[in-house]
Structure 1
Amino acid sequence: MSSSAVTPMAFARAIAAAYKRHGVAPEGALKAAQITPAQLNRPDVRMTARQMEQLSATAMRELDDEGLGAFRRKLPWGSYGMLARASLSAPDLGTALKRWCRHHALLTDDVRLSLDVAGSVATLTLEEAQPLPAAARELSIAFLLRNVHGLACWYVDSRIPLQEARFPFPAPPHADAYAHMFPGPLRFDAPQAALRFDARYLKLPLRRDEKALAQMLQRALSITVLPYRRDRLLVPQVRQALAAHPERSHSAEALAGLLNVSSRTLHRQLKEEGASLQQLKDEVRMERAKDLLYRTKKPVKQVAAEVGFRNEKSFARAFKGWAGVAPGEFREQAAA
């Protein structure tokens, strides 16, 4: 097995168990994925993403069940492709995911998926209406969450970083593999399975069409086993650039150059994400000003200069608009 083999062999054993529940021998699928019986039964062995993709695709086709035996009724081959197509016309990712969750309930009522937003955090929750079969539970939950996360990334052609991934079971012996499948903070023994991410991604428009969908469905499972690298959400990148290079953030052209986009694209994409360059500049300057007032004893005049204001008076006026109090009063409250 190569160094890229990080997927737990426990998932392959769960798929082999699905074959047995359907009364079918799994040897052909295991051979197609180049997994030997000896490897299958060793808990310390891992498989590559490509092997997992090959094994899953073969099993789903041969068993005609994309749920791999986890649900009371089969999900015929093509079920998840149908869900993807039904959401493709959505104007933005939030609408697409809500449609996907709603339509998934038409396939099975064994699990319920929902999307909720609280402040700046979006949470996609998977709730078991009844306990899933023990042999299929971990694989089914991990597969469903990877499926919807991978599809969301594909829809908007962007990596969507996870703020947290939760699983309603104890950390398995191969828990380290979850860091590859769900990069970000992990929580086991959670009340429900869920993914948490920045809600601003929900406003991104879908960037795929029917032609792209047809191509993706030829290897649909690749989106569930391979990480997405590109990040299209521009707001965090702009904030980071403004904080790291304040000397180059006075003009949109200079900032756009740092981000390798045109100034027109910069303004347009920020608008799509519900932000403006001036708003982000103000937020970064406020955070920097608060940090200097809290951590240092520098005079307010010097703080004003360091965050880009020409005089103390204009800084004090802007700061009060941001924080509701004058800089000196903020410093006193922070020290109290």
Structure 2
Amino acid sequence: MSRYYETLAHFSAIMASHEPAMRMNCKTAAEYEIWKKKARNKLFSLLGLDRMTPSAPDPELLSSEKMDGYTREKWTIKTEPDVIMTFYRLVPDGIAEGEKRPAVIAAHGHGSCGKEAVAGNGFFPALEEAIKVHNYDYGVAAVKKGAIVFCPDARGFGERRETIMQGDHAGARLGSSCYYLNFMALPLGQCVTGMWVWDLMRLTDYIEAQENVDPAKIGCIGLSGGGLQTLYFVAMEDRIAYAACSGYFYGFRQALLELYNCSCNYIPHMWENFDVGDLGSLIAPRPFVIETGDADPLNGKDGLDNVKPYVEQVRSAYRLQDCEDRLCHDIFEGPHMWHGTKSMEGIDKYLFGRND
């Protein structure tokens, strides 16, 4: 067969000529507040959050292990009546009685064995290598800053993989069941990204209730699919005081349509209404670090030129709130990985109040 009659260029042209219906192009702070309310209502519906069912958390401690400078506990909570989230709670040594510490949610991406990578638990060689290559153990870096860190399994990963992805070989452990989950959920008006946002909201409920957590000082950080989780979650959740999104901030047309990515990125009607800059704009005025590797292939064919305009759109939202200094775009030399320099400085500055 010498010729193919493809459709991708057709869709790409549609996106290139289309302005999302909920585009953030406000000129005043008052316009921004009106837009923000409307945009969140629309996003709430697109993510299927109106189809989720609240549940009492019923927390259960499964294990506790002393580590170097902290304790790693494994817990479960319910996020819906028949849905269980597994997560690690990393508790730094030396918390005094009655003391309240900042908390950090460390969201994982793909190729992570879920919570294991961000918690630094490289218990088999392929995972150990993934942690090394992607600098994946940022949950450990955060607990060593003194924060209480929560490392959850997203639905479809780690101990929350579907049966279709079960197995004890390295590929199954590092893999996920995003594809299966998303295509089962879409006909029911739900999507994987919405499930992740909902679960992080319910985890936040649990975190707020912890006696040794300062509920005004909760952050969320993540690489790649963890950046996806951070972006959508913090866009919808004002209880998060600080966010760092790494390896997931680029124009959707080049990075998701033309390049294609995991099925968890695809949400019905999302591109009709939002691009990445609109989602980032919903985080203002809270401190927000965006990490971009200059050699990250996921940026799309135009590289940084498919990133910078969207960051500038977010910057305009921060400028309207007179807090442009709270937005940081950390462009580093490197591929798709967690950089951590400005992101961890943000934990120091915005969660701990350390300025040196």
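No value in this document is a laboratory result; all are computed from the given coordinates. Since the structure is predicted, the reported quantities are computational estimates derived from the model, not experimental observations. Cβ atoms are built from the backbone, for glycine too; each structure is taken alone.
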Who wins on relative contact order in percent (Cα under 8 Å, 6 or more apart) among 1, 2, i.e. which is largest?
2
Among the shown structures 1, 2, from which was the value -9500 of helix-only ellipticity at 222 nm (-39500 (n - 2.57) for each DSSP H run of 4 or more, over all residues; to 500) calculated?
2
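Work out FRET efficiency 1/(1 + (r/R0)^6) of positions 7 and 295 (r between Cβ atoms, R0 = 35 Å, to 0.05) for each of structures 1, 2, then name the structure with the largest result.
By FRET efficiency 1/(1 + (r/R0)^6) of positions 7 and 295 (r between Cβ atoms, R0 = 35 Å, to 0.05), the leading structure of 1, 2 is 2.
With Cα Rg over 2.2 N^0.38 Å derived from the coordinates and found to be 1.22, which of 1, 2 does the value describe? Let's see the in-between values first.
Working: 1: 1.22; 2: 0.95.
Corresponding structure: 1.
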One of 1, 2 was used to calculate distance in nm of label points 7 Å out along Cα→Cβ at positions 15 and 239, giving 3.9; which?
1
Work out which structure the value 0.30 belongs to, where FRET efficiency 1/(1 + (r/R0)^6) of positions 119 and 175 (r between Cβ atoms, R0 = 25 Å, to 0.05) was derived from one of 1, 2.
1
1, 2: which one has distance in nm of label points 7 Å out along Cα→Cβ at positions 143 and 159, as calculated, at 1.4?
2
